[in-house]
Every structure is written in C-alpha cells, then in structure tokens.
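Multiple structures follow.
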Structure P
Amino acid sequence: MSAQNTTEKNAENWCVYLILCANGALYCGISNRPAERFAAHAAGKGAKYTRLNKPLAMRIAVHGLNKSAALKREIEVKKMSAENKRALWTTLADFAAEAV
C-alpha cells in the first residue's frame, strides 16, 4: 500500500477516547490507533498525566472522524464538567453492552 493510500485510509479514522485513571479521573485524548495509544499510556509513554496517574481502562467516545473534527470534539469533551464526563463514561459502557 502506498503512503498516499495509507494517509487516505486513516484520514477518517480518528477517534476521541476517555481513559479512566487509578485516581478516578477521566483523561481525554485523540488517536487514529487507539489500541496502540492506550498501550503507550499504560506503559508510561503517553501523556504526562497518565504517567502520573495509571490508566485502567479506555472507552472510545467518538470514532470515524478526520483529525480536525477529532481535535474539536476533544476540546468539547475536555470542557465538560467532571460529572458530565462520568455520565459519558457510563453511557459508553451501556452502549457497548447493548451492542453485544
């Protein structure tokens, strides 16, 4: 596969994710390879916040975005209150359970 085809394939493959940390906080980020990104966070090679607060679990909040849209959505999630982020975390779990 050429570099151009790879770029085109990943152009709409960005997601916004939430990570539950050991301190109970929710960390928000974006990635076009979420499983690899979570592994990096878990290995202490992710964001400074997750190096200091061990990540426990990840849930994808939104997927199928281009990078620009993912960045905008990430900002929206980061501006949410802690209570609303927790509600989103719970909703994502409920949605995943219904999909099974």
Structure Q
Amino acid sequence: MVIIAGQIVVDPQQRESYLAGCVSVVELARRTSGCLDFAITADLVDAGRINIFERWESQDAVEAFRGDGPSDEQGTAILAAAVAEYDVATVRSLSES
C-alpha cells in the first residue's frame, strides 16, 4: 500500500476556488482502479492550508493515475508544499467499520 499525505499552502482568499478546482480530480481518483481513498480538504485551523491524503493499493496504481500533477493554474496558486509518499508494509485497523 502507498499513502501520500501532507499539505499545501495557498493564499487564504484563494483556498475555496482552489478546492473547487480539485473536485473533478478527487472524483476521477476515487473511480480509478487501485485507489483506496483520496481527499483534498480545507484545514480547520489554518485558512491557507489544504490537507492532502491519498491511499493506493500499489505504486503502479499511483503512477498510472498521477500524470503531470497539478495544472499550471493550480501550481501557480501553491505558495508552499510538504507532501510525501509512504510505502506501507502492514496495517492495523483501529475500528471495525
């Protein structure tokens, strides 16, 4: 399993429009073979922060989906980013659902 997680920072006044531009990406990712979870969400505390969380069955699934990354418009809006990819060897469930 591969997890991609972190955050990006945009101008707080542009965050809602940035997130609106991500809706189609989230929808597409969630329909993609090998995607277990995919979320791009507004942070509850920091008005400029956007949280990234992706969970994939394999590195091949990530690479098949990833393409070129954010569009030029989205890339320009990003002021800072700290996103990393993690290879997961074991999983322990914390809930039954």
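What follows draws every value from the coordinates through simple rules; no lab data is involved. Computed from a predicted structure; not experimentally measured.
When relative contact order in percent (Cα under 8 Å, 6 or more apart) is calculated for each of the structures P, Q, the largest result comes from Q.
One of P, Q was used to compute Rg and Dmax of the Cα atoms in Å, and the answer was 14.0, 41. Which one was it? Value 14.0, 41 for Rg and Dmax of the Cα atoms in Å corresponds to Q out of P, Q. Can you tell which of P, Q yields -7500 when helix-only ellipticity at 222 nm (-39500 (n - 2.57) for each DSSP H run of 4 or more, over all residues; to 500) is derived from it? Going through each structure in turn, the value belongs to Q.
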